[in-house]
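Presented below are the structures under discussion, each in the form of structure tokens.
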Structure I
Amino acid sequence: MKKNYFGLSALLFLFTAVANAHGPVRQDTDETITINAPAEKVWGIIKNYGDMSWLPAIKSTDVKGGNEKGATRVLTLQDGGTITEELKKYDDAKMSYAYKITEMSTAKTITHAGVEEKVPVVPVDNYSATITVEAQGATTNVHWKAGYYRAYTNNNPPDEMNEAAANAAIKGIFTSGLNNLKALAEK
């Protein structure tokens, strides 16, 4: 009988330890906007992988490789930070492309749990996204979807690099970008 209690106690301990010792959980941001313009006009604004002028947070873009798979672009943000991205898939006929972040500059350094931590300009890790333009009769839907982890991949993240910070940053980028794209396309 004592063996059963011991076994049950050990099992409960292991379950509790595993349940409390998890790292980051994959996050998703998925935004769609309807634009009162033809899909070809909307796609014409965003189809050049090296032209991010439609995204307000971007000051300039340096691209190598055009719209070919493997092309890279370095985005310089309005505040001077940089993000390097790689084009993973490009389909002009389907008006869609996929990309991933490969490198980011540091926005600031903080002390967390006694350690100096670099906070990236966007508080995410392992970010990949797809943007697609779809004709809907006289209007167009633009769908921008991303998957990512919070920037701090260990347990107990600081506020600057937790899931809430990651989700707020990506949602803010998507919302401002899609709203600006709508304004540009509906001119």
Structure II
Amino acid sequence: MQHHVFNRPIKTMPDKEQEIATFAMGCFWGAEKLFWQQSGVIMTSVGYAGSDFNNPTYEQVCSGLTGHAEAVQVIYDPKVISYQELLTLFWENHDPTQGMRQGNDIGSQYRSVIFSRSQQQLEQADSSKQAYQKLLSAKGYPVITTEIEPIGHYYLAEEYHQQYLSKNPGGYCGHGGTGVCFISN
């Protein structure tokens, strides 16, 4: 399976200079597009994460019975774009206070999650969550419901979901942030 934007195998693995980040922020179509547009991002894919249920299908994930979230995996060059910059994109481009939904997309598969791949990512994610909560609270938003947890398994979604908004430029994208800019100290 070839990546529709990067024109490389979708299963491309990072080299020793690159890192992986994984986020769930509602519908994975728009999340993937957000990240593939960033300088320093080498590869993206969409998939399912956050559960021990093996090899789920889209229909199973949408049933809410698997416990997976729709996720985007990002391979990036940290010399060009930092994990902190990816976190900023994550926080600013969805509403992390909505619980099991993003806008009209409702269900546990649409929940907000940062899947850490190292202790350093876990600590940065926790710190950024605390900082962004202060900014949201100052604007009257409720408590952030974003989960932060180790990645566990990541299962690629079906081919028709990969780079969906590149293949279907007029496709649905329910993402919208809160309008609160993330400014870290």
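Couple of notes before you dig in:
- Among I, II, structure where distance in nm of label points 7 Å out along Cα→Cβ at positions 99 and 115 as derived comes to 2.4: II
- Comparison of I, II - label where relative contact order in percent (Cα under 8 Å, 6 or more apart) is highest: II
- Source structure (of I, II) for Cα extents along the principal axes in Å, computed value 45, 39, 34: II
- Sorting I, II by mean count of other Cβ atoms within 10 Å over residues 51-58 from high to low puts I first, with the largest value.
- The maximum of FRET efficiency 1/(1 + (r/R0)^6) of positions 27 and 131 (r between Cβ atoms, R0 = 30 Å, to 0.05) over structures I, II, that is, the highest value, falls on I.
Read the figures in this text as sums done on the coordinates, not as results from a lab. Keep in mind that this is a model prediction, so the values were computed, not measured. Cβ atoms are built from the backbone, for glycine too; each structure is taken alone.
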